[in-house]
Structure 1
């Protein structure tokens with residue numbers, strides 16, 4: 001499945017939290033910081049571990065892989081610390097009539 005996909009209602013995800021969703025065969029980590037939403041691939045590029053299980057750093061707009069400690073930018077997907085050296089995918093996300101909608105290609 002690809003294209004626009006509603007994941008949840010805005011109020012279903014509390015501020016400064018994240019949740020994993022499956023969009024077709026793609027695992028997506030949806031993050032809410034304040035009233036802003038970010039969607040990134042929910043698989044650390046260093047090893048196959050869920051980013052949604054890691055620590056969220058709202059001020060830095062980063063999430064940390066719980067297994068090895070690499071942090072990733074929620075804006076660009078770029079790793080901000082080792083051991084990861086490859087980015088994770090980022091997906092466009094928007095709010096439409098109270099629904100959080102992500103576009104996965």
Structure 2
């Protein structure tokens with residue numbers, strides 16, 4: 001099994017969870033837009049909340065990369081590091097665009 005960050009192999013995901021993935025991934029795509037908007041307004045509190053939720057949910061959907069990105073983004077929000085968050089949201093967007101269900 002590859003450890004490549006862009007890996008989108010979802011064979012390990014339970015069938016019941018896999019059925020929930022399209023909606024989950026759609027919400028993460030909306031998060032990308034929201035994160036960019038929050039960066040524009042400098043709302044690091046809301047960015048941290050959103051990132052915390054991502055950190056807590058990715059693994060449950062068989063997507064530990066989302067958990068990892070969410071955790072890093074949460075830490076960056078606490079530091080009010082907009083540059084790091086902008087970098088991470090691009091990573092998230094790239095990751096999401098590579099997932100094939």
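Listing for the model above:
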read-out: Comparison of 1, 2 by distance in nm of label points 7 Å out along Cα→Cβ at positions 17 and 33 - largest value held by; value: 2
read-out: Identity of the structure behind -24000 (criterion: helix-only ellipticity at 222 nm (-39500 (n - 2.57) for each DSSP H run of 4 or more, over all residues; to 500), calculated), options 1, 2; value: 2
read-out: Winner on distance in nm of label points 7 Å out along Cα→Cβ at positions 25 and 73 once structures 1, 2 are ranked, highest first; value: 1
read-out: Comparison of 1, 2 by relative contact order in percent (Cα under 8 Å, 6 or more apart) - largest value held by; value: 2
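Quick note: the coordinates plus some simple rules give every number you see, no bench work behind them. The shown structure was predicted, so the numbers you read here are calculated from the model rather than taken from an experiment. Cβ atoms are built from the backbone, for glycine too; each structure is taken alone.
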